[in-house]
Structure P
Amino acid sequence: MASGCKRGCRTIALTLLLLILAAAAAGAWFWQRYNSFADQPLQQITQPHSVEVASGDSFARVLRKIREQGVTAGSDLEWQALARQLDAAGKLKVGEYALAPGTTPRDLLVRMRDGKTLQYRFTIVEGWNIRQLRNALKAATPLKQQTTDLDDAALMSKLGFAGQHPEGRFLPETYVYTSSESDLDVLKRAHAAMDKALAEAWEERDPQAPLSSPEEALILASIVEKETGIAEERPAIAGVFARRLKIGMRLQTDPTVIYGIGSRYDGNIRKADLLTDTPYNTYTRAGLPPTPIAMPGVDALKAAVKPEPGNALYFVAVGDGSGRHVFTGSLQEHNAAVARYLVTRRQTLDKAKQQ
């Protein structure tokens, strides 16, 4: 009996050992497969896609959305196990997420857990006017459109600034947004950024600058922005206009006339345009125009409040396509510079035709 028990016990022990070894081997195989799945780039994704997690989506619903993008890697059980391991199950943040080549399941779930949504960029260009800004916003995708049917007055009211003219009120820079945001969201940030930049510039102003308010600084900065061909000339151009304002000389700047013409401007300023009086015609009216004429950048704001000292009252383009200007202190010098500009301009155009 004892001998039979020993043999039976050994058989049972051996069977249990084999079962344990088999289970261990199966576990090791599954663990290796699981880790390979979690950190293996999704081979089916060869072009950028995105997956949106909506409010109320369960993990199973999100996984179905991932599958709908062509992802076949991993079983549902493996995705669920990975989500639990990453503490992502039930904690996915609402938003749109990039599903790009090279993305691994671990990468995707971590981003969804941490709310690292897909972001887009919209750039307001220095010198744009409000019409150009609004047209660019209409074309931006996937930015939601909430202001398309609003006129400028209604737009400013919607932003919380009823009665404020929209020109010059939005700081040129690049703004990041998500697919859940709207053009109104971008404009709110751009307006706040301009308020901040203008306040900071005004605090650092030269007390000798002929400006009585931040509003006047914004108007002058917008003119400087439109007149400047190269960035380093902004303070010099601001200096010309500051000196003209001090002595009561008309600014006589073409960009203000163009702004007054509005949508009728066809690319040419005619003598009749310079003689036609409008609130923005600085050939017929002294001082600053009633509002900004464009969106000035930070450098233009700084130039307006800290104009470069000197005696120049005139400037004209060099004419060689470089964007540079010649600055002069008298009308006689200015007329000579204009004559040189015409010659240089003609030579530059002739050279371009020969190439």
Structure Q
Amino acid sequence: MKAIVTTRPGDFSLVERPVPEPAEDEVRLKIANAGICRNDLRIQKGIHESINYPLIPGHQFSGVVDACGSAVKFAKPGDKAAVHSYVVCGQCAACRIGDTHYCDTLKTLGFNLDGGFAQYSVLPERNLFKLPDNVNLYEGAMVENLANAVAVMGQSDLKTGKSVAIIGATPIGLMALQVARLSSPSTIVLVGSGNNRLRLGQGLGADHIIDVNKSGYAEDLKEIRKGFDVVIVCGKTKDELKLAMDIAGWRGRIVIEGHYDPDVEINFSPFKLLVERAVSLQANCGWLTPDFHHALNLLEREEINVKPITTHTFPLEDWEKGFNVFSSGKNQSIQVMLSM
């Protein structure tokens, strides 16, 4: 089979690998689509800290069950499935209370275990979530992103009638916008750049769109709302975090989406931000299994539309073009997929 493999920092290439055989409690997935993420760019550059080499990256993927181990009970060949990338023990203290991010033996497909940038992958049966009939394999590869959006909005505690600003018209930002809409807020503002992203956000439910590349955008925000009840930060730069601090209102809540660039550092006044306006600053550390399940239910009920967010698809052989389009934002790209 063809697979993207990294054997050491900075080494990233398409190679031939044997088709893997599933263990007794595993399934083999014939991969259909795999989304490119900012973390994949960090792996490609050799600057991600949590990688076990050699590795097949890719953690946002879907496919069709191809073979099953002898102890597999529920999956069967032909099942369409989304992949839950966290491989946990289920027995430690953290797992027992559902806080799987802190599992004593946590491994993640695409980081510590082989992932989805390949034609086939083997993984534990429990990491498959069967796709409903009305959810296709492109949407299936977006479930993990949507689970992040569900998680970050859960952390925000957004109430009906409150205002929300989402900073960053990223794939997760555009999904968080839609999840926020389900709480019937008074105002939803999407702040970002890229005409296609902002227009898409408006079509997906934003009451106002603010382009940070236009002069006077901060004043435009203040005209919409003096201070926002909830501010979701889905960007990656220092400026986006500073903006969130500026526009949070009295008793406002800032939630930083978990994929924020780890190299960004910022100084701020605890008094002026947290005390004077009684603002709370919350971080979202990815998603939990209930968020993944909820995301799949939202797709099944057609309450969230992820289809227009995937703007480009490249065959696995053209992975370099796909990475370049995703990282550069060329051709008005948003979510870029590799197709097997």
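Each reported figure results from applying straightforward, stated rules to the coordinates on display, with no laboratory input. Since this is a predicted model, take the numbers as computed values, not measurements. Cβ atoms are built from the backbone, for glycine too; each structure is taken alone.
Before moving on, here are some points about what is shown:
- Test item: relative contact order in percent (Cα under 8 Å, 6 or more apart) calculated as 14, pick one of P, Q: P
- Origin of the value 60, 42, 38, where Cα extents along the principal axes in Å was derived from one of P, Q: Q
- Structure (P, Q) behind the derived value -7500 of helix-only ellipticity at 222 nm (-39500 (n - 2.57) for each DSSP H run of 4 or more, over all residues; to 500): Q
- At a computed 18.8 (mean count of other Cβ atoms within 10 Å over residues 108-115), which of P, Q: P
- Origin of the value 14, 38, 34, 12, 3, 0, where P(r) over Cα pairs in 10 Å bins from 0, in percent, for residues 60-163 alone was derived from one of P, Q: Q
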